[in-house]
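S.K.: Read through the structures below before going on.
Read-outs: derived from the displayed coordinates by stated rules, not from any lab. Every value quoted in this text rests on a predicted model; they were computed, and no experiment measured them. Cβ atoms are built from the backbone, for glycine too; each structure is taken alone.
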Structure P
Amino acid sequence: MRQRFSNSFLAALLACALTLTGVCPASAAQAGGSASGGTDSVSAGAPQTKTNPTYNQELARRVLVAAGVVSSAQAGTTGLKKAVSRRQFAKLLVKLSPYKNKAGTTVKTSMYADVKKTDKYAPYIRIAVEKGWMKGNLKGKFRPKQAVSMQEAVVAVLALLGYEDADFQGNLASAKFSFYKSQKLNKNIKKKQGAKLTYKDVINLLYNLLVTPNKAGSIYGQTLGYALDANGDIDYLALVYDKLDGPVIAGEDWRAQIPFDADGAAIYIDGTKASAERIRMYDVLYYSKKLNSIFVYQERVTGRLNGVSPDRYKPSAVTVSGTSYALASQDIAFAVSAMGSYEIGDYVTLLLGKDGTVVGIAGAAALNSFIGGIVLGTAEKINGDKDSTDVKKYITMLDTLGETHEYEVDDLKDFREHTPVEVAFDNGKPVVNKVSLGRLNGTVSMDATTYAGCKLSDNIHILEYDNGSYSRVDKNRLAGLTINFSNILYYHVNADKELTDLMIRGVTGDSYRYGILLGATEIASPETMTFTGTYSYQIGDERGTASSNGQVFGMQGYTGPAQFAFGANGEITSVKTLGNIAVTSITLTEASNGKNAYVISDEVGVYLKNGSNYYVTELSKVMSLSNYELTAYYDGTTGGRVRVIVAKAKK
């Protein structure tokens, strides 16, 4: 987080110089002695956090509503104009203090003649008075229904910040008001000391309080547990999501589990505003009564339960399809424990909550789940059953999460390499079906939300696969790219016409590795059916040698930048040369030859070539075209990038 040194004593000294009737807080003398030459009466405190809040009035209203300090009505157009009484102000102070959960509902005795002990505001008034934030008059009255004044509010917020009367000298009212201004507590408030405050004024004041350092130097809001964003404003989204109720797993009666009218609420599905009709069975719901909002998460993961950690006696996480997921509750932990209903190897569906943890689990068949992908290979072998010698037929499948599976099938004739398949579950048993794909062609929208007439699901699983190399792809990586049907290996569209799974090839090129081919030895003999290749390479600081498995790539005699694909066992499955340009202009993100410009990959490899040797370097060190001759090497995919840059020093 960026920081700002808030020098309270300099601010206070400036306030002294500009206010003839006021005096400085005694703490202004932190640099040595008090303002009047005496000893400092307040310790210097901790260094203040450096922030630069925006003091946005709309944000202030949202924050205080989300925090439960004010209601939506009080922060609404009409409510903002209403005056705030002293008793209402006392309640607001308590709700924005460490005592917000300690007020109770009644008091045993009344502190003031005009405040009955049965008054709903009495507990808040007692705390506000006992803590020195507010006080009654000399006649023993609190004047609860009287509008709170600007000066009274200033005294209260400075007290909440830890300042006492002893910290100020001279005319206390003027000194405190000057200090209130110097600390920017007056942002968006244009009221004089004796003026009465409206909810608009009070909301701004209390928000300003939250983002102001207290006497010890800590931001007041942080002392209450509120998170700050990079500016130093209260992080509204963190506040909202931290205070959501739930989760609720959507069933037939999910509306009955929400304590307000769901059809009249604001509903957000995976971050996008939607209607209640789009909530599906087994969606994960969180809700906020204050915000009249429901937040829906539809992320599910289906696959084999690979493992439970740290063990099955006290599990805290599960591994499904090669990825570990934390468990959100003891109920889920019990379900996958040694005493639970799931065993290692079972096919399950995980329901993920707002923080990515598992909030629900079921057998894959129970949720009508499926796994989609392509066939990598087939085999016939004896099955693993004890005492069995039956030969069974199997396919190896790659799914859109990048996980491989082996399934038994009745016949192999329909399952050639790269055949698109989907696996459903019948009573826990996987059933493999070949998929017929409709033709999709088109360009992904620039905001990566639509393609070929389909909406891209917010939780879409995208995998790029080619020559045995594959990697998961974020949907934003596809923004603006053209994807033809020839680039598509598999896809799935749900009932809402959302693309939920996509497997592609030759689109981004990100699934490959890029570096320098140092040498190649290839033997190709069609007569003897001998095809072997040995390839030496450098990828970044990594050097190695790998062999191909029954194939060659026509690279003998070539050295230089190349694209590599490696198999699961470390064998070379593909080596290709790259396109190249002589660079005439370059930035950290783009290289150009004067005719065409190419985006530089975030993972670009930069090498300084000296003779036949390549030395890893950084782009910022060789960008001077007057000192270096640069050649940029790019892959030719639709979403191609500059993958390698070679620099040679000019003589």
Structure Q
Amino acid sequence: MSDIITTIQSAVAQSVEQLYGEKTDPAAVQVNTTPPDFTGDYSVVVFPFVKTAKKSPDAVASEIGAFLQREVAEVAGYNVVKGFVNLEIADSYWHHFLASVAANPAYGRNPHNGKKVMVEYSSPNTNKPLHLGHIRNILLGWSCARILEAAGYDVVKAQIINDRGVAICKSMLSWKKYGAGKTPENSGIKGDHLVGDFYVLFEQKTKEEYDAWQKSDEAAAIFENRGKKEQTEKDFFKDYKNKWFNEHSVLGAEVREMLLKWEAHDPETVALWKQMNGWVYQGFDRTYSDLGVSFDKLYYESDTYLLGKDIVEDGLSKGVFFKKEDGSVWIDLTDAGYDQKIVLRADGTSVYITQDLGTARMRYQDFGCDRFVYVVADEQNYHFQVLFEILKRLGEPYAAGLHHLSYGLVELPTGRMKTREGTVVDADDLIEELIRIAREQAQERGETEGITPEEKESNLRKIGMGALKFFIIKVHPKKRMIFNPEESVDLQGQTGPYIQYSYVRINGLMQRVEKENIDLSAATGYAGIQAQERDLLAALHEYPAVLMQAAAAYDPSLVANYCYDLAKKFHRFWHDLSVFNADTAAAKAFRLTLSKAVGQVLKSGMQLLGVEMPNRM
């Protein structure tokens, strides 16, 4: 059946041409849901046609409304309010619409469009476990991929694992010096947590070394010869730490030596690197499994960090890049509002953007995607602006399809987290905390009685994970957010459990329908659709458009907030109208069918966010 909004837009364009002699693009006609304070289902904005018609807004609205009621079978009536024409849609349309939605669990999903998109997310370092910041990244990437699939794209879910470099060597050196042979197996510590502990230990040992060095004659001489004489000793040494680590630190020298050995393929160093990264990968896989996410393709920085040199050489020959006297290669982006950017060091070694140029081309060669979505925190906004501009100037065939899904910092109510100080909230700990809160709340409400232990644990995990995922995804990606574990599980708030509860209530209705063998076909005889029912029907009608908007904007929060709004409308419907005790069999069948359709769409929308629906709460 045709989409009612498209039908209205086409009819309005036709009315404007016939009444006022001007052609109008139907897509430009503004059709909105009628506000709840007014009578009607959809409202048409007529102000753009007033100048052509040379009449008042109310007169234009009246003429267009009369045309639509006369020419469009789906329009049962209209009223005019301050230049808007509010249209009442015929019950027959809503009956056909509801029947089609209830019969189609895949309602809202688009057929395959023949286009392919890669979504890169997570992309962790192998020197620490996944934490709350990673969770926001992962959930945004995963839900974005699912929404793009629903919009018709063939989606490749990818991550690049940052498995090399100074930070990795810090964990390796720390374990080698202080580990005493500790492993995940003999310690009982999850592999990524174990490696992260040694990274934190390294930072602690470095701090101890730095504190001791500041009391040395060498440090005193450096401070005495400082350029900024007004700078205090405390401020000076705070700023000097990185230079000290690179030029004076014993631990710093050992880390650099280890990195050089790794790059020279020293067997002992490479073996240690593989062993510790293996521990981390096992830990990551467990966390990914708990989060319910996966990847189609893994890229490793250790394989890609040398890529891009050929691209730079090719760009030099084309005049995209230029070489300075010291031999380093740069690009001048000042005409695009950026600066000059180095793409190759004087010694011929790669920088991060060199690697990213090579990886981008490799991915295109691997999969031929039309679009590439990078899910990376907003701290890297400038980096991706530069990367995309360079790829455009290089004439890469995929350059127009690049998008940086930038997201803001996520904090706890207690404030920011710091990896080096060991104050980061591990993803695993947060997951378990939310399941614990869900268990406590369920026990307080007596909801864990009468079901098997297996079903109870399954439901609690779905509720806890639903709370975590929804609370994070409902916030627009670009906004910074505070994650409150207790608030996220609240059954009364804008939360995942609130929506899950709506679904559970509907699921209970459908079980009764099946048990009592209720015939829902009587719904077609229902007359006089109520306002609460129309609100739900209009909300269901919006679902396909919301999915397409979310896919186009790479914004899963649109789907999350749609699901909450639909659940809220269902609760109002449930509170105001009787379902099983409706006045007539037709009303009962109609409301049960409407509930079924709402349940299907809630389940569909929440699945796109990675949220599973429990059977009981």
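S.K.: When distance in nm of label points 7 Å out along Cα→Cβ at positions 141 and 413 is calculated, the result is 10.0; to which of the structures P, Q does this value belong?
M.R.: P
S.K.: Moving on. Name the one structure among P, Q that distance in nm of label points 7 Å out along Cα→Cβ at positions 237 and 501 of 5.6 was derived from. Walk me through the numbers before you get to the answer.
M.R.: Values: P: 2.9; Q: 5.6.
Value 5.6 for distance in nm of label points 7 Å out along Cα→Cβ at positions 237 and 501 corresponds to Q out of P, Q.
S.K.: Where does the value 9.2 come from, among P, Q, when distance in nm of label points 7 Å out along Cα→Cβ at positions 69 and 253 is the thing being computed?
M.R.: Q
S.K.: One of P, Q was used to compute helix-only ellipticity at 222 nm (-39500 (n - 2.57) for each DSSP H run of 4 or more, over all residues; to 500), and the answer was -4000. Which one was it?
M.R.: P
S.K.: To continue, here is another question. Quick check on the output: 1.31 is Cα Rg over 2.2 N^0.38 Å, derived from one of P, Q. Which one produced it?
M.R.: Working: P: 1.31; Q: 1.19.
It was calculated from structure P.
S.K.: Assuming 5, 19, 16, 15, 15, 12, 10, 6, 2, 0 is P(r) over Cα pairs in 5 Å bins from 0, in percent, for residues 245-292 alone as calculated from a single structure, say which of P, Q it is.
M.R.: On the way: P: 5, 22, 37, 31, 5, 0; Q: 5, 19, 16, 15, 15, 12, 10, 6, 2, 0.
Here the read-out was taken from Q.
S.K.: So, one more: Out of P, Q, which structure matches 0.95 when FRET efficiency 1/(1 + (r/R0)^6) of positions 101 and 589 (r between Cβ atoms, R0 = 25 Å, to 0.05) is calculated?
M.R.: Only one of P, Q returns 0.95 for FRET efficiency 1/(1 + (r/R0)^6) of positions 101 and 589 (r between Cβ atoms, R0 = 25 Å, to 0.05), namely Q.
S.K.: Here is a further query. Given 15 as the derived value for relative contact order in percent (Cα under 8 Å, 6 or more apart), which of the supplied structures P, Q does it correspond to?
M.R.: Q
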